[in-house]
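Student: Heads up, there are several structures right after this.
None of the figures in this text is laboratory data; all of them are computed from the coordinates on show. This structure is a prediction, so every number in the text was calculated from the model and none was measured. Cβ atoms are built from the backbone, for glycine too; each structure is taken alone.
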Structure I
Amino acid sequence: MQALTLEQKIFELEGVRVIVRASGDEKVGKYDYQRCATGTMTLADWLKKRVYPLTGDLDVVVVNGRGEMPHGKTHMNTLRDSYAGD
């Protein structure tokens, strides 16, 4: 899977914007999850369990709905809610 496709797939399933710092056609692992992560999972745990195994040594950045990089202890529900319009 290309890095750009991984970013899109994660946004569609998880509702979270991820940026993989690589060329758009860089090959990464396939995001095979059928369900989004639980809302109480922390961002750090989610990255460790679901994203980093697919991206290896590539730099990965998560951006919330305000364009900021959230703290690793942020819960996934809080992160997802940040994209909702005011």
Structure II
Amino acid sequence: MLSCVNAEAEVWARNFGAVVELRHDTGRLPRTGASASQRERVLGRWLHAQRRELRRGELDHDRRSQLDHAVPSWRGASRKMPGRSD
């Protein structure tokens, strides 16, 4: 069981890092539409799952804090960073 928890935590950390990197590089959150790469769509679905867990009260407090700090608009209020036109 512990290895499953560790594996899940590693996957979460890897996806979190990839979303942070994408946001930094592009100024936006990952997309899920046809114009997005397969990896970006995976990240978009992962971020949607985090929002769903938040709404249901199931998102771990530490994970929510990490997302709030590193990706302030992750909850869906704004998809682009202010001042970015791309």
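Student: Thinking of I, II, which structure, once log10 I(q)/I(0) by the Debye sum over Cα atoms at q = 0.11, 0.15, 0.20, 0.27 Å⁻¹ is computed, gives back -0.30, -0.56, -0.96, -1.53?
Tutor: Matching structure: II.
Student: Comparing relative contact order in percent (Cα under 8 Å, 6 or more apart) across I, II, which structure shows the greatest value?
Tutor: Largest one: structure I.
Student: For which of I, II does helix-only ellipticity at 222 nm (-39500 (n - 2.57) for each DSSP H run of 4 or more, over all residues; to 500), calculated from the coordinates, equal -7000?
Tutor: Corresponding structure: I.
Student: Also, quick follow-up: Could you tell me which structure in I, II was used to calculate FRET efficiency 1/(1 + (r/R0)^6) of positions 6 and 22 (r between Cβ atoms, R0 = 30 Å, to 0.05) as 1.00?
Tutor: Answer by label: I.
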